[in-house]
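Please treat every number below as a calculation from the coordinates, not as lab data. Predicted model only: the values in this text are computed from it and were never measured. Cβ atoms are built from the backbone, for glycine too; each structure is taken alone.
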Structure P
Amino acid sequence: MANSLAARTAAGRATCILVVDDDPYIVNFIRHGLAHEGFEVITASDGASALALAQAEAPDLVILDVMLPDLDGICVCTRLRRSLSVPVIMLSAKTSIPDRVAGLESGADDYVPKPFAFEELLARIDAILRRLSPDKRQVMVLGDLMLDARRREARLAGTLLDLTKREYQVLEFLMRHSRSVVREDTILEQVWGHDYEGESNVVEVFVRYLRRKLAKQGAPHLIRTVRGVGYMISD
């Protein structure tokens, strides 16, 4: 039985934590401990993989090392904050006041110096998860449109939308920025990645796909085009 009081969501599903560190020992140490407490754990060893996993899996919390081999933790946290509301706990051997301030200013919710005791890390995880509303982290609602990030499902007026992985990711990104205009290049970077080299109109194409599927359920105008700027989803 899990010892952590926050190891499961209000809906009974295991809380998913993304652990990002390039030290295999640290990753295994945290993963085994969290798994024992009842958490679902996914891992990444570099910043680019962490960003991709965060977009694809929508974890409930991220444990992020500052010193990574490609993008550092500060950069990763800043990019996460552009698209996700997921809480972030930073880990680092850099313990000076300026380093801690930089981590927190990048959007981290907590900063844990290395070395650390697993019991302390677990307590900080529980404290953060208790402060957050599970529905707010996992479920987004806009009029008759509901998106459940943990189930990776979208429903319109109660009807499940049959979305591909990319269609869902575009819809989720728009939902996380509902009633705000989102630039096309921002969607491209956050959903397909900054190193995408495919068709330049791929965002336009997938927005068209989404509109068709929404229109079939009676909501053709949920996604608006703001000419020359980008897209906005609004009821």
Structure Q
Amino acid sequence: MIACRGLTKAFGEFQAVSGVSFEVRTGSLCALLGPNGAGKSTLVKMLTGLITPSAGAAQVCGLAVDNPELKRIVGVLPESLALFDALTVGEHLELTGAVYALKSSDTQSRTDQLLRVLRLEHGRDTFIHQCSYGMKKKTSLAMALLPNPRALFLDEPFEGLDPITAETIRVQLRAIAQRGVTVLLTSHILSMVDRVADQVVMIRRGEVVLDSAIRDLPKSLEESYFERVETMTAEDLEWLGSAAS
């Protein structure tokens, strides 16, 4: 389970997250939605122990977010991807296995499977600085999955991926949630969220504006998002497409 109560983070006078409270039950998949700058990444960083809350409290799988053991039971796909240019795709997974003290045989077999599932087999020996953004994203995701975490925090896992890989990841996330892994992800791809998530939490300017099971939304996910979080601006740029004078 992921649980936060009154979670708040201020940077000087700016309050990035303000009194956020919600729960994600064990084995459930929750999508954290909001516009850029709403506080999603800050919230994920607090829940994974990367930054300290200014107020409030949170637990992940029964551990407080300031417990050093937390990092051993969670997998994280960070906003920055956190990769090393001088290492290959395969070396990143070998390093991950060593950090988590996995048997070399387990690291090897899991690496082979992850590279195959994520369609990265051809890139095993490619240095990160030579990889496309999509390859980097898949490498970072593979690193998050390899230690078999009890909770997953994924920042934009579908961004920059081809449709087949995105769908493969969606299916895998549903499967691991059914096996008891708790998943919290952020995404701007509402059509994918609608097909993968059990629960949706929407935040705006650092505050929760909606916390609901997907099936209990009174309107479609897209309608709920535009109503609670962002209103589309319709303005005709009449000069576009006009013949030059």
From the coordinates of one of P, Q, helix-only ellipticity at 222 nm (-39500 (n - 2.57) for each DSSP H run of 4 or more, over all residues; to 500) came out at -9500; that one is structure Q
For structures P, Q, which has the highest computed value of distance in nm of label points 7 Å out along Cα→Cβ at positions 186 and 210?
Q
Read-out relative contact order in percent (Cα under 8 Å, 6 or more apart), computed value 14, structure in P, Q
P
